[in-house]
1. Here P(r) over Cα pairs in 10 Å bins from 0, in percent, for residues 223-350 alone has been calculated and equals 10, 27, 20, 15, 12, 8, 4, 2, 1, 0, so which of P, Q was it run on?
2. From P, Q, which structure was helix-only ellipticity at 222 nm (-39500 (n - 2.57) for each DSSP H run of 4 or more, over all residues; to 500) = -21500 calculated on?
3. When FRET efficiency 1/(1 + (r/R0)^6) of positions 79 and 159 (r between Cβ atoms, R0 = 41 Å, to 0.05) is compared over structures P, Q, which one is greatest?
4. Kindly point out which one of P, Q the value 0.00 was derived from, the read-out being FRET efficiency 1/(1 + (r/R0)^6) of positions 295 and 343 (r between Cβ atoms, R0 = 25 Å, to 0.05).
5. Out of P, Q, choose the structure whose coordinates give mean projected area of the Cα convex hull in nm² equal to 22.7 when calculated.
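Bear in mind these aren't lab numbers, they're just calculated from the coordinates by the rules spelled out. Just so we're clear, the structure is a prediction, and the values are computed from it rather than from any experiment. Cβ atoms are built from the backbone, for glycine too; each structure is taken alone.
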Structure P
Amino acid sequence: MAVWGESAVLGEHEQRREVVAEMHLRRWPTVIAPCSIVQFVRVVEPGDRARELGQVREGLGADEAARPRHLAGALGTGVSATWERHSEASTLTLFVAEDAAPETLAAATAWALDMPGKVLRATRLIVLATEAEAEAALPDCGFAAGELVTCRLCPDGEDSAVRIWSDFRLRDDGFGLIVVAAGTSPAPTLSRTLQRLQELGNYRNLALLGLPVAREGWGELDRTERELDAINLALTRPEMTDDALMKQVFDLWGGLIAQVSASTYRMDATQAYAAIVEERLAELNIRACAGHLSLADFTQRRFLPAVRTCAAYARRADALVQRTGQVVALLRTRIETRIENQNGRLLASMESSASRQLRLQQLVEGLSVVAVSYYALGLVGKVLEGVGEVVPGLHVHLWTGLAAPVVVLGVWSAIRWQKRRILGH
């Protein structure tokens with residue numbers, strides 16, 4: 001087999017390594033019960049991305065060549081961390097072993113809390129070995145009895161079930177709390193299951209960012225719809241000028257387009273995140289515990305209605321954009337019809353004017369024949385008077401009268417010929 005030397009040059013595409021890195025699984029380190037897992041999900045502004053990356057590299061001891069989207073390392077004995085950058089958020093996860101020193105944990109927590117960005121989700125997972133240990137710890141967790149969610153997660157089948165307990169409410173310190181019983185689940189399966197569980201919650205919160213936008217925008221759509229109905233009625237009123245209607249329509253159109261443009265990304269993101277949540281629910285293979293609400297039930301009851309609200313808002317906004325476009329087209333048709341009618345009246349007026357000009361021209365042409373003939377006959381008369389002085393007995397008036405038809409016909413023919421030559425007939 002051929003051996004490629006270090007001098008071989010592949011001529012790589014500038015994004016090749018980034019694309020390949022995206023395809024690798026970013027798994028958590030092995031989770032061994034008992035332990036604790038603390039995770040932060042932050043929305044980080046673009047201007048803070050570089051500072052965040054620098055703090056993560058410094059804390060984890062990663063070099064500058066490390067991938068800028070996923071880093072992992074140790075923060076001290078018994079405490080490790082992973083950090084991952086997503087499209088609009090970053091996740092920082094601390095893995096705390098049971099024997100971790102308090103000062104190490106305190107330093108790691110202070111480092112994690114100092115990261116830039118706004119916390120969208122912060123959770124603590126208490127991972128215990130057995131269900132008995134977990135149930136013994138529940139009284140100290142302060143879960144609301146009527147809202148307790150518990151179920152088993154069986155991504156690899158019933159033999160590797162992991163059980164969770166939570167009320168999915170924030171504690172006084174701002175963290176959510178989940179108690180986990182590893183049961184007989186192998187460590188790799190436990191790590192993968194808990195990672196999927198956290199991804200489900202993270203993407204759920206990211207998806208719900210669209211709900212306030214949809215709720216606020218719903219009232220704006222109500223106002224837009226009322227204004228659109230008023231414009232539709234105004235279109236039927238002849239006293240409304242086109243300029244006034246055009247201003248109303250384009251003011252409405254501009255506001256609606258601005259609203260839709262501002263919310264489209266959020267609504268699309270909500271649908272994309274919701275699809276991932278559905279995938280994670282299916283992957284976790286949730287099994288309900290008798291008498292208790294399961295994670296699937298909790299999600300179906302509270303998350304899906306919010307997603308449907310966002311989808312309904314997006315559909316309604318698109319429908320209003322189309323309706324407004326139809327009103328614009330109708331107004332354009334009204335204006336074009338009015339212009340065509342004005343052009344028709346103008347053409348009819350021009351035709352009438354041209355007809356009058358033609359008749360006037362013909363009248364002037366006839367008068368011109370008479371006038372020119374009159375002066376021509378005057379010249380003929382003068383000539384005959386001169387001849388009469390030489391030729392005795394010449395009847396000047398008789399010959400002038402006989403010449404009149406010839407002169408008139410000649411003048412008329414000359415004017416007709418000149419007219420044809422000028423007009424090109």
Structure Q
Amino acid sequence: MTNYFDALETREPVQREASLFSRLPQVLRKAVEAPAYAERLTGTDLADITSRAALARLPVLRKSELPTLHKAAPPFGGLVTGSLGSFGRLFTSPGPIFEPEAARPDPWRGARALFAAGFRPGDVVLNTFSYHLTPGGFIFDASARALGCAVIPAGPGNTEQQFELIEAYRPVGYSGTPDFLKILLDNAATAGRDISSIKRALVSGAAFPKSLQEDVKSRGVDAYQAFGTADLGLVAFETPARDGMVVNEDLIVEIVLPGTGDPVTEGDVGEIVVTSLDPHHPWIRLALGDLTAALPGTSACGRTNMRIKGWMGRADQTTKVKGMFVRPEQVAEIGKRHPELGRLRLVVARSGESDLMTLKAETALPGETLADDLATTLRSVTKLRGNVELVAAGSLPNDGKVIADER
């Protein structure tokens with residue numbers, strides 16, 4: 001098993017799916033001991049939630065709701081049953097959103113992501129994520145130590161002192177944002193400092209475009225990306241196959257139509273929704289507000305879990321038109337009222353000094369009556385007038401965007 005963190009990564013997909021959904025009802029029973037989940041799941045027969053179709057019937061919990069919930073019922077919005085003393089560390093992120101760290105090894109599920117990026121027991125890792133109040137630094141610190149690595153808790157900034165640490169400890173690994181990795185490499189070259197011991201990296205928290213990937217690689221650093229959040233830890237990560245990101249174990253990831261909890265057609269871009277099987281602090285259908293798409297098949301690296309394309313933008317496309325909010329869920333409601341349509345996109349532009357809405361709708365049906373009906377539905381749902389443009393099936397981009405604000 002030298003190529004894999006453990007045998008779980010290469011299970012048959014049907015075996016993994018059976019394991020996840022056999023455990024889910026027990027996690028749900030633990031979740032409803034918390035008052036907020038008890039209210040959200042009232043009337044649900046938890047024993048029946050043993051498939052993706054059944055899970056998709058449960059309400060989505062939007063990450064954007066958490067600051068309001070946490071303020072109303074501090075610190076965790078009634079979503080956690082454990083006492084504060086049952087956790088390890090307690091953090092906050094902007095919002096504010098309050099996050100507890102589980103008191104167990106690798107609480108953020110990051111060790112296998114580091115392993116996939118080439119980190120091994122005995123490595124020394126320079127961790128440049130922030131250690132101040134937010135979980136970032138501790139996520140990668142705890143993950144590296146769970147793998148058996150020694151960690152330099154450097155945090156971001158102060159490159160001069162970082163060079164001293166690197167030259168003294170000779171770390172082979174880097175964890176941090178891709179931007180700060182470039183800063184270190186650039187400043188070391190300018191200052192004539194030797195940081196050549198760093199050969200691999202796991203980066204997150206910012207975009208890592210192709211141009212920056214190639215620049216980092218040309219400096220002798222093999223860098224991989226991971227996608228995670230302060231709530232869940234590492235959700236998905238790159239592997240040596242470089243064919244998307246493999247979803248982490250013990251998580252159920254769904255891709256849904258923005259503004260809804262409805263799974264998209266396979267391959268379509270949608271919002272990431274995650275259910276975690278941690279009975280101490282479960283997340284049930286947490287909608288992260290980030291877009292991605294599932295990739296078909298399994299990775300060439302041999303890991304068999306679901307793969308996603310990685311971060312593809314934000315799902316919360318709410319905008320204001322003539323002083324009124326228009327939301328993705330309203331576009332989804334229009335689609336539900338007209339199931340004969342394909343993709344929808346509400347384009348918001350300016351005409352002179354006024355806002356102008358145009359609903360673009362994919363259809364193979366003839367048009368004038370349908371366009372009139374759609375215009376009526378658009379006004380009924382949004383309380384605003386707008387134009388309708390019928391377009392050919394398959395002509396709108398598969399990018400998860402249902403509201404395009406072009407003003």
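1. Only structure P yields this read-out.
2. Of the structures listed, the value fits P.
3. Going through P, Q one by one, FRET efficiency 1/(1 + (r/R0)^6) of positions 79 and 159 (r between Cβ atoms, R0 = 41 Å, to 0.05) peaks for structure P.
4. It was calculated from structure P.
5. Of the options listed, only Q reproduces it.
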